[in-house]
1. Output the label of whichever structure in I, II has the greatest value of mean projected area of the Cα convex hull in nm², for residues 48-167 alone.
2. If helix-only ellipticity at 222 nm (-39500 (n - 2.57) for each DSSP H run of 4 or more, over all residues; to 500) is computed to be -12000, which of I, II is the source?
3. Could you figure out which one of I, II the value 4.3 for distance in nm of label points 7 Å out along Cα→Cβ at positions 64 and 152 was computed from?
4. Kindly point out which one of I, II the value 20, 12, 8 was derived from, the read-out being semi-axes √(5λ) of the Cα gyration tensor in Å, for residues 136-175 alone.
5. If distance in nm of label points 7 Å out along Cα→Cβ at positions 56 and 88 is computed to be 3.2, which of I, II is the source?
6. If we compute FRET efficiency 1/(1 + (r/R0)^6) of positions 104 and 128 (r between Cβ atoms, R0 = 30 Å, to 0.05) for structures I, II, which one ends up with the highest value?
7. Taking distance in nm of label points 7 Å out along Cα→Cβ at positions 40 and 96 as the quantity of interest, name the structure among I, II where it is greatest.
8. Determine which structure produced the value 12.8 for mean projected area of the Cα convex hull in nm², calculated from the coordinates; the candidates are I, II.
Structure I
Amino acid sequence: MKFEQLQENLRQVLERRIAAGKLSGLRLARETGFQQAHISNFLNRKRGLSLEGMDKVLASQHLSILDLLDASEINKRASIPPPAEESFENVLLVDMETAANDALVTSEKVRDIYKFKRTFLRRLKPEMQTPREDWTRFVLVRVGADGMSMSPRVVSGAIVLIDRHYNSLRPHRRGESNMYAVRQKGSATVKYVELSGDHLILRPHNQAYPVDIIPIEDGKTAADYIAGRICYVGIET
């Protein structure tokens, strides 16, 4: 990937944050030490940034160069083997923190690789409340002790498939409640989710466990807290 394309990808990331009200050109100028006109010219594609300038912008936004690479570029360089058969697709097993927070999965975050039928994955319809096109769509996680709150649908040690392009509260099937991986305390928990005013209600399946309530921060929506919909549960014996 050329340096010019990396700069364009950085512009797009910054533009999304500005459009979402999470950033402004003035704030970015203050955080990087640039003149506001310099930042404005960069965002308006009138000039580029030096390597040092890009480093300052990346550091101020807590980004790395990996966040600017296309998914195909990451996979090409991450030593993740392609599917052995055309009818199957590799799905990466990662930890909950990675599933909740990392748009792209790099090789060092991969714990294992499982194969899923492509026909099964293609039948799953996405439902993006906020843009997620640049996220690795499907990931697997192994549920810890927290999973017992969803027993018997999920148990501790189960492997669940998360569709991270589904961050809407719209039911996948009419009359049934979706299970979600919900961002909580830097990681994620598996629960049913309801919206009540400016709070998310996280409900367990096992009534012996308590209900959790998460206040939605100013400027955020319910979709910002949803890592994805649980669309498959597997239990190893």
Structure II
Amino acid sequence: MRILLVEDDTSLCDALSKSLRSEGYAVNSVETGAEALQAIATDEFTMVILDLGLPDMDGLEVLAKARKRKHLIPTLILTARDSMTDKITGLDTGADDYLAKPFDMQELLARLRVMERRQGTAHSSMISIGAVKLDLASHQISVEEQVKELSRREFMLIKALMENAGRIQSKAQLETKLYEWGDELVSNAIEVHIHNLRKKLPKDFIKTIRGVGYSINNRVSVAE
């Protein structure tokens, strides 16, 4: 999942980006409202984390303009404004969630998972397909109850495929979900990750549709 982080506090932005990446998210950050609107218009992001106190415009103005332009990307407001009036205003403007600073990182991650479920990209914290189980909370994958070690990008890739089981994901779609602005991307990066994943997963679990992309044919079953 690719997140746009809109935050002008450099130290907080760096710390938050690092924490989110360690949890398997791809993160791009901007510091101003104008940059945020430009980034949102590219339609490359799954969700937005939006600060309100931006240097060029209020974050609520950013959200209002995005909604007016029919950009319905799920947005979580992360701000020091913690009054009930501020929360109501933020939600009424179009935010999907509102979290006041200071905040606990685990709570933020839990709220992001809830937003994913609302989008239908994650139905629960566990996705089970045959003998393969993917735990979104612990970032572990197991095959017949045996945990497999995955790199961060391998986890992001299998997550994208398993969440869309039965649907073909093109190479370009997968690259968008795995890589951030400025990342050095070799032409066969996705193929290399797929090759490495296949060594750890059941035979034919990931199918190649030549000239189109990759798919997992089994239907997703969700563990309670």
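1. Evaluating mean projected area of the Cα convex hull in nm², for residues 48-167 alone on every structure, the highest lands on I.
2. Label of the source structure: II.
3. I
4. II
5. Of the options listed, only II reproduces it.
6. By FRET efficiency 1/(1 + (r/R0)^6) of positions 104 and 128 (r between Cβ atoms, R0 = 30 Å, to 0.05), the leading structure of I, II is I.
7. When distance in nm of label points 7 Å out along Cα→Cβ at positions 40 and 96 is computed for each of I, II, structure I gives the biggest number.
8. II
Every number here is computed from the coordinates shown, using simple stated rules; none is lab data. None of these values were measured; they are calculated from a predicted model. Cβ atoms are built from the backbone, for glycine too; each structure is taken alone.
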